[in-house]
Structure P
Amino acid sequence: MIVGLGSGSTAAFAVEALGRRVREGLRITGIPTSERTAALARALEIPLSSLDVEGHIDVTIDGADEVEAGSLNLIKGHGGALLREKIVAEVSERLVIVVDHTKMVDRLGVRESVPVEVIPFGWQAAARRLRDLGANPLLRKGPDGSPFKSDGGHYIVDCGFGAIASAASLAEKLDHIVGVVEHGLFIGLTSEVRVGEAGGVRVVAA
């Protein structure tokens, strides 16, 4: 199977589990969604390839910052890999999201901001447009105080909207802002969510 390998702390547990299974004889090829995940997979000796070579993905396992319980729409990207994560999700036959119960919400945006990836040139213009949509846009900074850069070399503006009435409608508006490369609203992509709870794992299917 061709398996998309997600990014972030929760997805890392899944990658580590796959690494153990590979050592036991599981035959997969991984498509990493970030340079950090690629480095982890190599250390675990998971065979890797790219979309240029494979062209499709059977299943992707990833985490999420928020999951809307009714729709299984997501907010992703607080780890900074939202562009590659969305590309991989779009070409996957199945997208399986792994979260703990605190990530399940009635409305997206109630706890987390929406990451928006923008090109560095003129990013302030895009931020003004985001503010016009009701966001409180904040440029993400790195540990040294300089602007955080994604694997693609772009900036990320974290946009607090509060509870989002229609994530699909907001996503469409974000798609039309000049300078926006991608955003962290994942609409209609999730196949199932596996929710870790005190009593075990609950599976929620789309």
Structure Q
Amino acid sequence: MIDPNTIRALALDLDGTLLAPGAVLSERTIRAVTGCISRGLRIIIATGRALAATEPYRAALGAEGPMIYFNGALVTDMPKNETLSTTLLDKKAAEFCLGLSREMGVYCQMFFPGKDSGITLMTESNKPEREMYHNHTGIQAKLVDLGEFLHRDDCSGCFKSMFLADPEILDSLRPRLEEQLGNSVYIARTYKILNFQ
């Protein structure tokens, strides 16, 4: 049994943990988390979301210190916005994702490191999924030729490559990703973020 007095920090996910359906941060949750902070507990948000999509919730909770984004690919000290750690998906893996997207006609977007600790979301497809993601997160993907961008000398990889599609399409993608990339990458599946109906 864990002695509550030995707990110094809580690492909490957003979707399905801190957030109610509809990505709502309830007043009850805010009170519970701020109560933990007032008792000296450090709150660490650990999410698959991007920093920009997480920041309104972090700020509302008053959590400070290291925060984990992109399923661990980025750790940033907030609110200083100081990068502590990055792990990028290498260019070859990102290129495979792009090729699969083009072959199957599936929407794909990638988060890249930018200047001054900035992060840029890019896609080469102006499909409805682009606008759906923007409406859900507030982040608009920049339209570029991803193949060309991945071949630039100043591109060392991306934080995250995302496919947005109906569940059965994602189910067909996963075995091909696993076969090509094996255990070299972390493959996550998120449900019911976007409405494709």
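None of the figures in this text is laboratory data; all of them are computed from the coordinates on show. Keep in mind the model is a prediction, meaning the values are calculated, not measured. Cβ atoms are built from the backbone, for glycine too; each structure is taken alone.
Results, tabulated for the structure shown:
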{"quantity": "Source structure (of P, Q) for FRET efficiency 1/(1 + (r/R0)^6) of positions 116 and 188 (r between Cβ atoms, R0 = 30 Å, to 0.05), computed value 0.60", "calculated": "Q"}
{"quantity": "Winner on mean count of other Cβ atoms within 10 Å over residues 36-43 once structures P, Q are ranked, highest first", "calculated": "P"}
{"quantity": "Origin of the value -10500, where helix-only ellipticity at 222 nm (-39500 (n - 2.57) for each DSSP H run of 4 or more, over all residues; to 500) was derived from one of P, Q", "calculated": "Q"}
{"quantity": "Structure responsible for 16, with relative contact order in percent (Cα under 8 Å, 6 or more apart) calculated and labels P, Q on offer", "calculated": "Q"}
{"quantity": "Rg and Dmax of the Cα atoms in Å derived as 17.8, 54 - corresponding label from P, Q", "calculated": "Q"}
